[in-house]
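Down below are the structures I want you to see.
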Structure I
Amino acid sequence: MSRATASEAPGSAARVVECYGRRVIVETTAGERHAAVLFGKRLQVVCGDRVQVRREAGSDEWQVTVVEPRTTVIARTDNRGRTEPLAANVTLVAIMLAPEPEPDLYMIDRYLAGAEYAGVKGAVLINKADIKGATNLSAAIADEYRRAGYPVVWLSALGGDGLDELRALLRDEVTLLVGQSGVGKSTLCNALVPASIRPTRALSASTGEGTHTTVAATLLPLPGGGELVDSPGVRDFAPAPVSEAMVQTGWPEIRAAAIGCRFNNCLHLREPGCAVQAAVEVGAISARRFEGYRRLVNLLRQLQPSHERPR
């Protein structure tokens, strides 16, 4: 880390580029990076936050004193209903999957829905597309998400296939890269930003699942334009809670078909005259994607206090 300079007066503007709980790395408008701590117990920051920092006279320690208003925030909910922000001021969420480990498509649906709720674009990245025998599975997944309205990029992070298409997608975006452990996010970051040199690991031989190599969210500038927030791998995800009526807005294809429903407040579960259910029956909407919608409705109901749940 560079030492503080006289130009960095108290109250300097900066951005959080790495986050380790209450310790962070910030980058000032002058391009200097400093380790900093949060000033005050109530202050909470995530990667991508714009902040104010200061260095007290006679000390080398920097402090984050103010968090500027966020334009967007991607958040998750734990099993107790508590919401935790993951990244701020992003414009795109790119969900990465691979034939190995076995993709959790319902988790991918929830990530995409969470992006929609936050007013952020979503995209699907299919890595390890060159694995023998994976073509049919990957093609079916790609078709399902393309039909839903999302851009899909096929990749081989190791071989380099699809990287030019991906760079074009990420250009001018601040992208949060997410996905299950082991899908190759760190390998992809190394291909896109060679200077980052993210550590990588093989899948567990006993479980076939990935192991965590990224321990903190980190913002990486892309050489061709744009920025990438690399986040730790996950095994599950639930978006920040929204009302039942809002859940469907996380599915573009359901949102479009809902215009034809008999009732304006249709939840597309058991209501008569439901255009969404009709579209599912004829295959215009993926039955599996529709099941993902129903699962999120039920999950958010379970997270509600008991006295607020529908009877």
Structure II
Amino acid sequence: MTGFVRTWLAAAVLVAAQIATSCGAETIRIASQKTGTLAWELAVIRAHGLDKKANLTVDVVELASPEAGKIALRAGNADIMVSDWPFVARERTLGAKLQFYPYSSALGAVMVPASSPMKSLADLKGRKLAVAGGAIDKSWLLLQAAMKQDGIDLKSAADVVYGAPPLLAAKTLGGEMDAMLNYWNFCAALEAKGFRRLADMEDILKRLGAKGRIAMVGYVFDEAWAKANPDTVARFIAMTREAKQILTTSDAEWESIAPLTGAQDAATLRAYRDRYREGIPRRTIADEEADAKLLYRVLAQIGGRELVGSATELDPGTFYHAIPGD
């Protein structure tokens, strides 16, 4: 082989490598809890090759808690995580320019045993009420705000017990609590065991002025990263929408991801399936943002700086708007 041929072949190999690199799938790092609902979608994405279809390599950064996801995002160890828009709004007031795109409008509820004599929220007075997430949990604050419209200070009127969601669900199931305000998946699990909904958070939000189902939870990412990678973000959103569509139309898919859900029986899996499907966002970003602005004012009033920071109005950059059709 002559020197010319060797040089030509080496150059050809180099060009081929550069072309392969430029055409290769982009990597997107997603912070996800191993047992969280995002893990359900990621499993569907992998099983159906939706990541390859979107020309994305999904690198999952497994987390032990939502707080770990926030740390990973701040540290630049993840590109996307799932959290709520009040968190994003608060971070923006503190200088971290994060953005939010709707992921789920599945909300919790106030659950009571089927045999409970309670018929309305007013009946919570004097009752032992379990509240997941602590004193400044968003659902709890919004519930208090709605009750104050009826002249009831629920925080003092009820015997409130704060705790971790799974612990409170277990205590409620065991009869230690009269009622429970918890996240949607724990409510669905109790529903499968015969508990009933005294009130849905969706109805509470409507009492506060919301016009429709609002996605409190969404994909969260850095604004600068999104501006630098709009096509990547668009392909990611399209990919997750396909996964949601599969979970909407295929009951068999739920059997496949059943081990990830932690459902102990078929009734619980069905409850997860039905409530998940109800929570798939179907509104425009403009409509979501309009309701978020209204509810933010309520949260700012009752939760104060500890919850939302110094701003009394939702930062206009909180919601991400760059996806066509939204």
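Side notes on the structure shown:
- Computed 17.4 for Kirkwood radius over Cα pairs in Å, for residues 193-296 alone - originating structure among I, II: I
- Structure (I, II) behind the derived value 54, 32, 25 of Cα extents along the principal axes in Å, for residues 113-248 alone: II
- Label whose coordinates, when relative contact order in percent (Cα under 8 Å, 6 or more apart) is calculated, return 26 (choices I, II): II
- When distance in nm of label points 7 Å out along Cα→Cβ at positions 25 and 145 is computed for each of I, II, the one that comes out at 4.1 is II.
- Taking distance in nm of label points 7 Å out along Cα→Cβ at positions 41 and 217 as the criterion, the highest value among I, II goes to I.
- helix-only ellipticity at 222 nm (-39500 (n - 2.57) for each DSSP H run of 4 or more, over all residues; to 500) from the coordinates reads -7000; which among I, II: I
Any read-out appearing in this document is the output of simple, stated calculations on the displayed coordinates, not a laboratory observation. If you're wondering where the values come from, they're calculated on a predicted model, not measured in any experiment. Cβ atoms are built from the backbone, for glycine too; each structure is taken alone.
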